[in-house]
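Engineer: Some structures are shown below for you to check.
No value in this document is a laboratory result; all are computed from the given coordinates. No experiment lies behind these values; they were computed from the predicted model shown. Cβ atoms are built from the backbone, for glycine too; each structure is taken alone.
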Structure P
Amino acid sequence: MIRTTTWTSPEVPKLSGNPVPVSLFNTATEEIEPVKTVSGVARLYVCGITPYDATHLGHAATYLAFDTLVRALKQAEVQVEYSQNITDVDDPLFERANATNVDWQELAASQTDLFRGDMAALRVVAPTDYVRVQDVIPEIAEAVGVLLEKGVGYTVATPEATGEDVYFDLAAAQQGDLYDLGGMSHFSPEQLAESFVEFGGDPERPGKRSPLDPLLWRAARDGEPSWDSPAGMGRPGWHVECAVIATRTLGDSVSVQAGGRDLRFPHHEMTAAHAAAITDERFTEHYAHAGLVAFEGTKMSKSLGNLVLVSKLTEAGHDPAAIRLTVLAHHYRENWEWFDTELLRATERLETWRAAAKRATQSEEITSAPDSSAQIRAAIANDLDTPRAIELVDAWAAVEHPDAALIEVVDAILGIDLAG
C-alpha cells in the first residue's frame with residue numbers, strides 16, 4: 001500500500017516513573033474502558049480530512065484529542081500503530097474544485113500541504129501510515145469485488161452512467177454478529193435516516209434494497225474522475241475507502257476507531273460494517289469521538305464565513321502552543337465554542353508556565369509537590385482529562401521554586417514546549 005508524506009513529528013520525551021494504563025470512553029458501550037492492546041501494541045485509526053478547505057479549529061480539536069491519546073499511550077509504554085487517511089476522492093472536493101475552477105488534484109494537494117503544516121505547528125505526532133485514497137484505488141476496487149462475490153454488495157441500474165452503481169447490503173451484513181445497525185451510535189431509526197441524508201445518503205434511490213444502504217462504487221459519469229474495477233469504471237464510495245485503508249495498514253481489527261462526533265453515523269458504523277464484511281472479523285469494539293467546536297454560538301461553516309483557521313491564527317502571530325492550549329483546556333468529548341478571549345487567556349497561561357519553567361531551571365530548590373508528574377499522568381490516562389492536567393500545571397507554575405522535572409512531563413503529555 002502506498003503511503004504519502006506525513007509531517008515532521010515532535011520528539012516525545014520518554015518519561016521515568018510508573019506508567020499508567022489508559023482508559024477511554026467508548027461510544028458503543030457509553031463506558032470508560034481500558035484501551036485494548038495486542039502484544040503491547042495499540043492500533044488506532046482516525047479518519048482524516050477531505051482536503052477541500054483549510055484546517056479550522058474543529059479539525060484541529062479532533063486531531064489534538066487523538067494526539068493526546070497517542071501521548072497517553074506512550075507514557076503507558078504502549079507501542080502505537082496509528083493510521084490516518086486523506087479523503088481526496090470525494091464529492092465535496094470535486095464540487096469545490098468545480099466551483100473555484102481549480103483542478104481537483106491541485107486543490108487536494110494544496111490543502112493537504114496546508115494541513116500538514118498546521119499539524120506540525122501544533123506539534124501533533126504524525127500517524128504511522130498516512131494514505132491518500134487516490135493512491136489505493138486498486139485495493140479499494142478489489143475490496144468492492146470481494147463484497148460483490150460475498151453477496152454483500154449489489155448493483156443498481158444507472159442509466160446516466162457507463163455502468164452500474166454498487167451498493168452495500170446492510171441486511172446481509174447484519175446476518176452475523178459482526179455488525180448491528182445503530183448499535184454503536186445509539187441512534188433511533190429517525191436519527192439514522194436524518195444523519196444518512198445529511199452526509200450525502202440517497203434513501204430514495206430506485207433499485208436499492210434498503211433506504212440506508214450506502215454506496216460502494218459510483219459508476220463513471222461524464223466529467224468525473226474514474227478508475228477501473230471489478231464493477232467497471234468508476235470511483236469508490238466514502239466508507240469503503242476508510243475500511244480498506246484501515247484494514248490494509250493496521251490489520252483486520254483495531255484497538256480504537258476515532259474521529260469527530262459527527263462521524264458516528266453513517267461513516268463510522270458503515271466503515272466498521274464494510275471492514276467486517278471484507279475480513280469476516282469484527283473491526284473494533286472501541287469507538288472514540290471528539291466533541292464539536294462552534295464559533296461564538298454558531299456552527300463553523302464555509303458558507304457562514306466564520307471558520308477559525310489554524311493557519312490564519314499563526315500568520316497573525318499567535319503562538320501555536322497557545323492555540324493548542326486553548327483546545328486542550330476543554331475536555332475532548334465536550335462540545336464548546338471558540339471565543340478570541342480564550343486564546344488570550346491561553347497565551348497568558350503559556351507565558352506563566354514558561355516563566356515557571358525558567359525559574360525551575362535556574363534554581364536547585366524545589367517547593368512544588370513531588371507527585372505532580374504522577375498526578376498528570378493519571379489525569380491523562382483517565383479518559384484524556386486535559387483540563388485536570390492543566391490545573392495541575394497551573395498549581396506547579398504558581399509556586400516560587402517549581403520542580404524542573406515537570407517541564408518534560410508537560411512536553412510529553414500535553415505537547416507544550418516550555419522552552420519556547
Structure Q
Amino acid sequence: MNTPKEPKSILLTLRQQLCCGCGICQAICPAGAIKMQIAPDKGIYLPWLNTSLCRSCGKCLKVCPGTGIDLDSYSQAIFGGASPSLIQNSCYTAFSSDHLQRNLSTSGGVATALLNYALETGLIDGALVSGANPSSPLTPASFIARTPEELKQAAGSKYCPVAAASAISEITAKPGRYAVVGLPCHIQAIRKAENQNPLLKERIVLHLGIVCSSTMSFRGTEYILKQQGINKINLISLHYRTGGWPGDMHLEMACGDTLTLPLRNYHPYHGHGFFSPRRCLMCTDQLNELADISLGDAWLRELEYDHEGTSAVIVRGNTVQDFYRNAVRYGCIKSQPLSNNRVMEWRNKRQDYAAKKNILSLLGWKLPEYSHPCPPARKIAYLYTLEQVINYHLGKTNSRLVIEPAKHFWVWLTRIAEKFISKQASRG
C-alpha cells in the first residue's frame with residue numbers, strides 16, 4: 001500500500017494545524033499562488049493556495065515558522081551566541097522622551113521612538129508596522145511607514161492577528177533600508193525568508209520584536225464588543241490599549257459615541273486563552289529571541305504604580321547596542337540598566353515547553369519541531385497549560401453561558417495562586 005506523499009507546500013502546515021497566520025509565505029511565493037484570508041470560523045488569517053499556480057518549489061514551507069525552528073542555531077548565526085545567554089548586560093527599562101507619544105502607546109512608546117530615531121538619522125527609509133484599517137477597524141493592516149506621522153498612526157499593541165505579506169512584498173519591490181516590527185512568529189518567518197532571499201537580508205537592517213504570551217483571534221474582539229452591546233458594523237476606531245499604562249480599550253462609534261473599557265474588564269479573555277489561536281498554545285518564544293531589540297511591558301513590582309508606561313528592553317548584538325545607546329544619547333528615549341534575571345520574571349515559554357509538549361502530545365496534537373533543549377518545566381506550568389487548552393475549547397463555543405463562568409473561575413484561581421506564591425517567596 002502506497003503511503004501518500006506529504007505536500008511540499010504550505011498545505012502541510014495547514015494539514016497539521018500549525019499555521020501562525022504571519023503571511024510571509026504569501027510574500028515569498030514566486031508564483032503568486034498564496035493569498036492570506038481570514039477564516040471566519042477561526043477568526044485568524046490562513047493561507048489559501050491556488051494549486052493550479054503552485055510549482056511545489058517548497059519555498060513557502062522553508063519560511064514557515066509554524067512547523068518549528070531551531071532558535072539557538074539562528075541566534076548563533078545572527079548574534080554569535082545562543083539566545084538565553086545573550087541577555088546578560090543587555091537589558092533595560094525605557095520610555096519615550098515624548099510625553100504625548102508615551103501616553104498614546106501601550107507601555108512607554110519605545111518602539112515608535114526608536115523607529116523615529118532610525119528615520120531621522122537615515123538608518124532606515126521605512127518600517128514595517130501595523131496600523132488601523134479605516135475600512136475595517138477590527139482588522140489592522142501591515143504597511144511601510146515612511147514618516148513620523150505614519151509611525152504615530154501605528155503606535156500601540158494590537159491584540160488580534162496581523163498578516164505582514166503585503167509589507168514584505170513592498171520591501172522586496174522597492175529599494176531602501178527597512179526596519180520590521182513583529183511578534184515572535186513574524187520575526188522567525190522574516191529571518192527564515194532572509195535566508196531564502198538575499199535581497200530581504202540586505203534591505204532589512206533592524207528587527208524590533210514584541211514580547212508575546214499569545215495573541216487573540218478576531219472572534220475574541222467581536223465577543224468583547226458583543227458583551228458591551230456594540231455591533232461591529234457601527235465601529236469606526238478601536239485602540240486596544242491607550243491613555244497611559246496599563247491602558248484602556250478605546251472604542252469610537254459612527255454615531256459619535258465613545259467607550260473606554262478598562263484593561264481588567266477585557267484582558268482575562270486574552271490572558272486566560274479563551275480566544276488564543278491553536279498554534280499560540282505551542283509557542284516557545286515569548287521573548288522574541290531572534291529580534292535585534294525585544295520590547296514588552298515591564299511587569300515589575302517597582303513599576304506597579306507607573307501609570308505613564310515603561311518598557312522592558314532586550315538588545316542583542318554589538319551593532320544594535322551602539323544604535324540603542326546613541327538613541328539614548330540623542331534624547332529620544334530615557335533608559336536604565338535592568339538585571340537580566342528581572343527580565344526572566346516574565347513567564348518563559350521556553351522554560352515551560354516541556355509541560356505543553358507532554359500534555360498536547362497526549363491529546364494527539366501535532367507539535368512543531370524545536371531543536372533547542374527542553375528544560376524541566378515548573379509544576380505550575382502544567383496547570384497553566386491545562387487552563388489554556390480547556391479555555392481554547394470553551395472559547396470555540398462563543399457562548400456567554402459557558403465563557404463567563406469559566407472566566408470568573410480562572411480569575412479567582414489565579415488570585416489564589418498569586419497569593420500562595422507571594423507567601424512562599426516571603427518565607428524564602
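Engineer: For Rg and Dmax of the Cα atoms in Å, the calculated result is 22.5, 79, so let me know which of P, Q that is.
Structural biologist: Going through each structure in turn, the value belongs to P.
Engineer: Using the calculated result 27.2 for mean count of other Cβ atoms within 10 Å over residues 184-191, pick out the matching structure from P, Q.
Structural biologist: Numbers: P: 14.8; Q: 27.2.
Considering all the candidates, the number was obtained from Q.
Engineer: Suppose you compute percent of Cα pairs over 23 Å apart, for residues 168-255 alone for every structure in P, Q: which one lands on 47?
Structural biologist: Only structure Q yields this read-out.
Engineer: Also, quick follow-up: Here distance in nm of label points 7 Å out along Cα→Cβ at positions 64 and 328 was calculated and came to 0.9; which of the structures P, Q was it taken from?
Structural biologist: So the calculation was done on P.
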